[in-house]
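Bear in mind that the values in this text are calculations on the coordinates, not laboratory data. What you see is a predicted model, and the numbers here were worked out from it, not measured in a lab. Cβ atoms are built from the backbone, for glycine too; each structure is taken alone.
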Structure I
Amino acid sequence: MPLVRTPRGADASVASTARMYDFFLDGKDHYPADQRACHRLMDIAPQIQALARAQRRFQFRAVREMGRKHQVTQFIDFGCGMPAWENTHQVARRVHDASTVLYVDRDPMVVAHGQALLEEEGSSAVVHGDLREAHAVLAHSDAIELLDFTKPVAVLIVSVLHCLSDEDDPHALVADLMRQLPAGSYLIASHLVSEDALTRESVTRLMRESTGGLWGRVRTAREVAAFFKDMDVIGPPPGPVTAWRPETGLDREVPGPILEFGAVARKRG
């Protein structure tokens, strides 16, 4: 059962990608509609839960590297999802106590849970929004208070871009966001990919049906690599997230008809 009541604007009868990830990560903030969608998705791609967990480990490895090797202490986490037992601000602060994190999500339930969690937290905030309105997010009073836009920022867009349709033009959205950030800022991103057209179509159709159309599509590895165009890739080139700076035996390849591709890149200048 959810830890708090369903906030205004949240529809418990329709699956939410944030709540589906909560299910895959063994959280408690999801509903039967989310569980049904997860089980249907696992019928197509049995390894999807393992991919969700691999994506989370990739995200945290990248955050730690930002602090340890590049001295980045500012983060914007787009599509942050439900609060979990470990979150971006906790990982970042184990490296630098002064790290600040702006969480962004379009799901009202995520925002309500996140704001409740960080109610007395002075170095993190949760705002309602998404990549399609990045300018408004960067102009938000919480962003202005938390972040110094004269210094590099690390942007996390992890397992989010496949939620955007081609009509949204996610490649242009990422490029526009990075243009608004200082030189030396970083992009940490990942995306569901498949080279099999039937798998792409099946997963895309299921997710659109389950979420009431609030989903984009599975893309090819080549399409995902294009998100890092004109940037300096840090570490391995775009590929399976398990291959990016693996640290433990948990970071093993997750084979199957669908993969999570990701990379980290630095804005030039």
Structure II
Amino acid sequence: MTSERQPFLHHIHPLSKFVVALVPMVALFFVDGWRVPALVGSVALVLVLVGTRMRWRRRIALLVGLPVLAFILSITLGVWVNPVLGEGTPVLAQLGDWQFTLGTWEHGLANSLRLIALFALALLSGSSTSGDDFVRALVQHLHVPYRFGYAGLAAIRFVPRFRTELENIRRAHRARGMVFGRGVGGWFRRQRASLVPLLAASMRHADRVALAMDARGFGYAATRTERHPLRIVATDWVFLVVGLAAFATCFVVGLA
């Protein structure tokens, strides 16, 4: 799929999406009640569903799964709320002397919706931003030392490499007819048999990456040229202002 066909969030600068998600994330820790987290989470979820490339099954899972998860968490978190906070409210359930009241459930609902809102805001920033672009944005625009930025980027790229190496090791085990058995014991034997080859492959890959970085003079100069420059355009500023205004409206309406 070409970049022209991607939804609008994929074309927004990573730092704009990061700021739009970070500001309400921090602000959510300073408000009480369930209304503000519900509004913020709803707006963030709508932006994620409309502005990101996602399969329909995942969209349906988010639309159905998040409300169900919020309801379940509201009960489990409400059980641990101090019963004094729910005094004077209707009793929803009772077991002996213990009472589960509407007030304790609302406190659990507020905490559960806050978690859901944080998750939706994280999706807003991360689901349409690649790790490469985010690191480049930090180095180019926030002037993070490229020695740290691109070294971290190289470390992030180790993860898919290790996944591929582990798959090759397991294919080699199957080709040799190695049987580890079933159950938990078989799982531990399989992991133990893959540990040493995976460690050797990771050390070999790390040595190659270090040699490649040295050959390119990584860290020699204070600055370096960028092969993929990221530019902040007017659309990024519009998204930043409109996004912050939308979430500010959620806080104003929820608190009012």
When distance in nm of label points 7 Å out along Cα→Cβ at positions 164 and 220 is calculated for structures I, II, the one with the largest value is II
With relative contact order in percent (Cα under 8 Å, 6 or more apart) computed for every candidate in I, II, 19 is reproduced by structure I
Working back from 63 (percent of Cα pairs over 12 Å apart, for residues 92-139 alone, computed), options I, II, answer is structure I
Candidates I, II; helix-only ellipticity at 222 nm (-39500 (n - 2.57) for each DSSP H run of 4 or more, over all residues; to 500) computed = -11500; producing structure is I
Value 26, 22, 18 of semi-axes √(5λ) of the Cα gyration tensor in Å was derived from the coordinates of, among I, II, structure I
Value 3.5, calculated as distance in nm of label points 7 Å out along Cα→Cβ at positions 132 and 148 from one of I, II, is from structure I
Computing distance in nm of label points 7 Å out along Cα→Cβ at positions 44 and 204 for each of I, II, the value 4.3 comes from structure II
Value 44, 26, 7, calculated as semi-axes √(5λ) of the Cα gyration tensor in Å, for residues 180-243 alone from one of I, II, is from structure II
Mean count of other Cβ atoms within 10 Å over residues 20-27: greatest across I, II for structure I
